[in-house]
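Values quoted throughout were computed directly from the atomic coordinates according to the rules given, and no laboratory measurement underlies them. All values reported here derive from a predicted model rather than from experimental measurement. Cβ atoms are built from the backbone, for glycine too; each structure is taken alone.
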Structure 1
Amino acid sequence: MDRLIPSELVSKLNTLGDFLRSNIIGQEEVLDEIVPMLQGLFCEIRFPKRPIASMLFLGPTGVGKTETALLFTEHLFASSEKLVRLDMSEFMTPDSIGVLRGQNTSERGLFGHYYDRSRGSGTFLFDEIEKAHPLINDVFLQILSAARFTLATGETLDLSNYVVVATSNVGSRVLMESRSTDRETIVRRMIQAGTTDFRVETMGRFELQAIFNKLDYQSLQKIGALHTAKCLDLINAQGHSITIEPGVVEYVQREGYSERFGARPMQNAAMRVLKNIVTVEMLRNGGMPVLGRIEYDRRSNKCLIVNQ
């Protein structure tokens, strides 16, 4: 009996949950929805002539919506080039539809360009979809219902080998100001906010409407540690040999904490702290690789490198 899907894909699907949970912090309930959905759809258990999956990610800024799309794309398609990200704040005018389709019959537009770059499969990510002009909704209905997109040239693109993800901050104020910790209540309020800002038929075409949690203090501390480790790996991959003490992680966590903006300030703080120290040391030693241990000095409230 022949395999229905390649063994390599089976392995990727089996490890998808652990991979996402090790990189996306504080969103366990969301991942519990996303992972089995993607597993089933990539096993070809889905309706024909539709995208592989269509998901709407709702939640505040900096909670992992875009990062989730990037990570599952890298894991399942083995390349970040397979993620096509469109910032919908750049498509706020009526003529912006021409940018996507092409302005005349000789142009394939931005959509055609990205389709070619991703070679006909991957993830289309529409960031902050609520900012797009209402005409974009008509484009979305075509993509979600039939996995098709027609260019100005007359060519119709087949999007059945793509995952379609839209993100939105709609309803974020409801979530940030809510005193309720009951997830069902929060989800219901967020969906209500979404149907106020989106056309009902557009909301209904998404197979999954995933509500991302507001990140609590403990989650942000874990994110600080995660991003510090990732930034350290990135720096060491360039030829340096650096270790850090726990106090450095705690310093990054304090510098990057933001209840309002979530994980992004934590990521920026981790890179800023480590980068500045390594840069100063490289310029001091004539551009040679930096070897040593970064420690936190409580008296000066600074992180310093101790050469080994």
Structure 2
Amino acid sequence: MPQIELEKSLKIDTSKFASRQWKNWTEPKIVEVEGLDVAYRREGQGETLVYLHGGAGTRQWGPIHQALAEQFDVIAPEHPGYGDTPRFEDQDSWTDFVLHYDAFFRTLSLTHFHLVGTSLGAWLAANLAVYFPERYASITLITPLGLHIDDEPFIDVFRFQPEAALDALFNGRAAAHEELLVQEGGTSDILQAFHEDGTSALLFWNPRYDYKLNRRLQRVKAPALVIAAEDDRMTGNLQPARYAALLPNSELKTLGNVSNSPTSHALVYENPQEVAALISAFIAKNRTSAPALSTAAKTAAEA
């Protein structure tokens, strides 16, 4: 690919933002990280908390972001190849994502902060905590995946039809959250989902696990909260407990008793306030120095 085309492909076309009207759409900030335009949103005051989305949940400031921003300075980036952030060339491993986020954090002058990830984002957060264990005041993994467990093989999510995937994510309750899931609608949403699924496939099409992560989790230094659903039909019910058992300083919480049906993999959609409350309580109990940045300091870091 000629260099001029590569540079263009790594930039975000902001002209399309003006026409976006879907629920919880907010225009992202854009920062260049090693030549790649990265879309991210930042709201709230208090200690800094970076929230890593899963395989979806992009192009919005959703209920989970809003709930966390009531107490924290929340930064919600879109991973390369998700949302509006372009996919960089030859991106095909967790190592690529770890190095990207190391550069992203350095670009925003983030040195010590809370890290939260959900689903695929929890897998990513675990990798970040393994490689840079001193950076995080705490980590929270919400319905994580990625560990190899003999007794519970991870289903092949890439074989799902869209309706079946939503059914597994929400335990059959996706229709109740349609306004959070539909953006442009129709073909545009299908193409966006196809693009993001393609990025996910580069990470874990085969194998669907990280066989080395079980051993590496002992490197994590920060206190860790693992949040499980009562009935996770997407990744199974053994992943959170295994993460909690392998992380040196961890606490496992199963979020339940909030509805008439067992909670699902989609906790951040169905139960955002309850998830945020668990995170806030955990951070308060394990508080370390994750400095709150003033508005002036934020502006300087993002300049």
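Some notes on this structure:
- Read-out distance in nm of label points 7 Å out along Cα→Cβ at positions 118 and 142, computed value 1.7, structure in 1, 2: 1
- When FRET efficiency 1/(1 + (r/R0)^6) of positions 30 and 254 (r between Cβ atoms, R0 = 35 Å, to 0.05) is computed for each of 1, 2, the one that comes out at 0.80 is 1.
- Structures 1, 2 were shown, and volume of the Cα convex hull per residue in Å³ at 131 was computed from 2.
- Identity of the structure behind 0.95 (criterion: FRET efficiency 1/(1 + (r/R0)^6) of positions 94 and 222 (r between Cβ atoms, R0 = 30 Å, to 0.05), calculated), options 1, 2: 2
- Origin of the value 2.2, where distance in nm of label points 7 Å out along Cα→Cβ at positions 70 and 198 was derived from one of 1, 2: 1
- With helix-only ellipticity at 222 nm (-39500 (n - 2.57) for each DSSP H run of 4 or more, over all residues; to 500) derived as -10500, matching label from 1, 2: 2
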